[in-house]
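S.K.: Multiple structures are listed underneath, in structure tokens.
What follows is calculated from the coordinates using simple rules that are stated; it is not laboratory data. No experiment lies behind these values; they were computed from the predicted model shown. Cβ atoms are built from the backbone, for glycine too; each structure is taken alone.
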Structure P
Amino acid sequence: MDRVQIDWAALEYAVASLTTAQLVSPGPEGWSVKDHLMHIADWERAVTAVLRHRPQHEGFALNEATFLGLADDLDGLNDILFRRSQAVSIEEVHARRRRAHAEVLAALAMLTDADLQNSIADYGGNPTNPRRLLDKIAGDTYAHYAEHVVWINELLDAI
């Protein structure tokens, strides 16, 4: 929980003083800060679904066939999420990401230390996923925020 909160605060700090123009202007890779923030919210919703013993595709608001069709194609999944969020206003992105973050914190608060050592399959999120729940949480929360803070800073340097 501490790691999640510390790296979330770093993300918040990185975007707190940005203007609307800075938030919505795409960088060289085509993504804006807004896109990074929405992406983080999408992945937080996905990990929350797993923490609630639900399939990850529900957190992404994707049908199961589409999600399974992507298999291990993270770039394809992220592209779908990116394209889907293009029409979302920056105000709505902020509302969604804050709501997603509050939901992931609430789900994390319900976990025991033993839960964290379970695989995603044993925890009930996906019957065939052997990844540890703790690794899933790290990858979709604090490590993910830190990764995107670097990219956001690079994007801001380029625009």
Structure Q
Amino acid sequence: MLTSDGDRRDGYQPHTKQSLRLWLRLLDTVTVVEKNVRSYLKTNCDSTLPRFDVLAALDRSDSPLTMSELSRRLLVSNGNVTGVIARLVEDGYVIRQTDKSDRRTQRVSLSRRGKRHFVGMAKKHEALVDRIFEDVRDVEMERLLKLLTKLNKSIHEKLGEDDR
């Protein structure tokens, strides 16, 4: 576990700037890919990344989700999800229903129209991501995924957070 100032008490020796270089490379990579995906979704799907993420989360769910469940899955606040859901309901892509056992709780799911709309967007999104990563061979991608999974697990353990 790290102390509040980021120091360790177990005699660990730093990687002499390697950690910072890794952090900056990861940040640059994610930023470039995300910027490209956002632009693509806007131009080719008339959508935003938050809308796509909400539709994807609802598509993956076997049953309607509460707003809190959806927020947790997306790692955002309820307030962020509420506005996106309202617009998706207006567009006919999402159905919002009051929970029968708790009238204060709203459950949301994809409508048939939303499912069709998302399937088309998801195919385009997958093709874009494939193009972005086309220069990485399968064996390299497999190795990179294993290393990033290891890094992710280590970071979550060190920071005392649940694995995602």
Structure R
Amino acid sequence: MTRADITQEIAIHFKDEITGTVERSPDKVYFDIRAASLTKVAEYVFHKMKARFNTATAIDCRDHMEMLYHFMFDQEDLLVSFRFRLEKPDLVVESLAPLFEGANWCEREIHETMGINFNGHPDLRRLLLPEDWPDGVYPLRRDYQEWDKSAIRDRGV
């Protein structure tokens, strides 16, 4: 299967779910989708097209969050990303952890650092932050305010 075959199959199979396509480079393609289409798209790409789940990322864009799920087609050296918006304050999307275990820790990390909720996730307990970290405080958001005035947090700046 070639790069063109992969992108064409996705574009045709999900023509009603895709709202845009951006080809960043010869080895990266971004498909903009509706958040509600995530599980359908991811299940097809992972199970039917045999792509490898790479990772999930989130970006705080002030008025909304942008979520990306990245899949790798290793034979073709092609990274395909599915991108969608979640409007603040309604930061909820279906979890992919029930479809494949690899999404579990990525979603847990995004949940605790960005405040995005994943419906159907089997275990959203903390992964990185200490147990005394207050609920509702998300350290990777743009609006983060230090909650512990005695803490010294070197952010590498």
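S.K.: Please state which of the structures P, Q, R yields 8, 27, 30, 22, 10, 2 when P(r) over Cα pairs in 10 Å bins from 0, in percent is computed from it.
M.R.: Details: P: 10, 41, 35, 13, 1; Q: 8, 27, 30, 22, 10, 2; R: 10, 38, 31, 16, 5, 0.
Computed on structure Q.
S.K.: Which structure, out of P, Q, R, was distance in nm of label points 7 Å out along Cα→Cβ at positions 104 and 136 calculated from, if the result is 4.4? Provide the component values of the computation, followed by the final result.
M.R.: Values: P: 1.4; Q: 4.4; R: 3.1.
Working through the options, I get structure Q.
S.K.: Separate question: Given structures P, Q, R, which gives the highest value for relative contact order in percent (Cα under 8 Å, 6 or more apart)?
M.R.: Values: P: 36; Q: 20; R: 17.
Comparing P, Q, R, the top value of relative contact order in percent (Cα under 8 Å, 6 or more apart) belongs to P.
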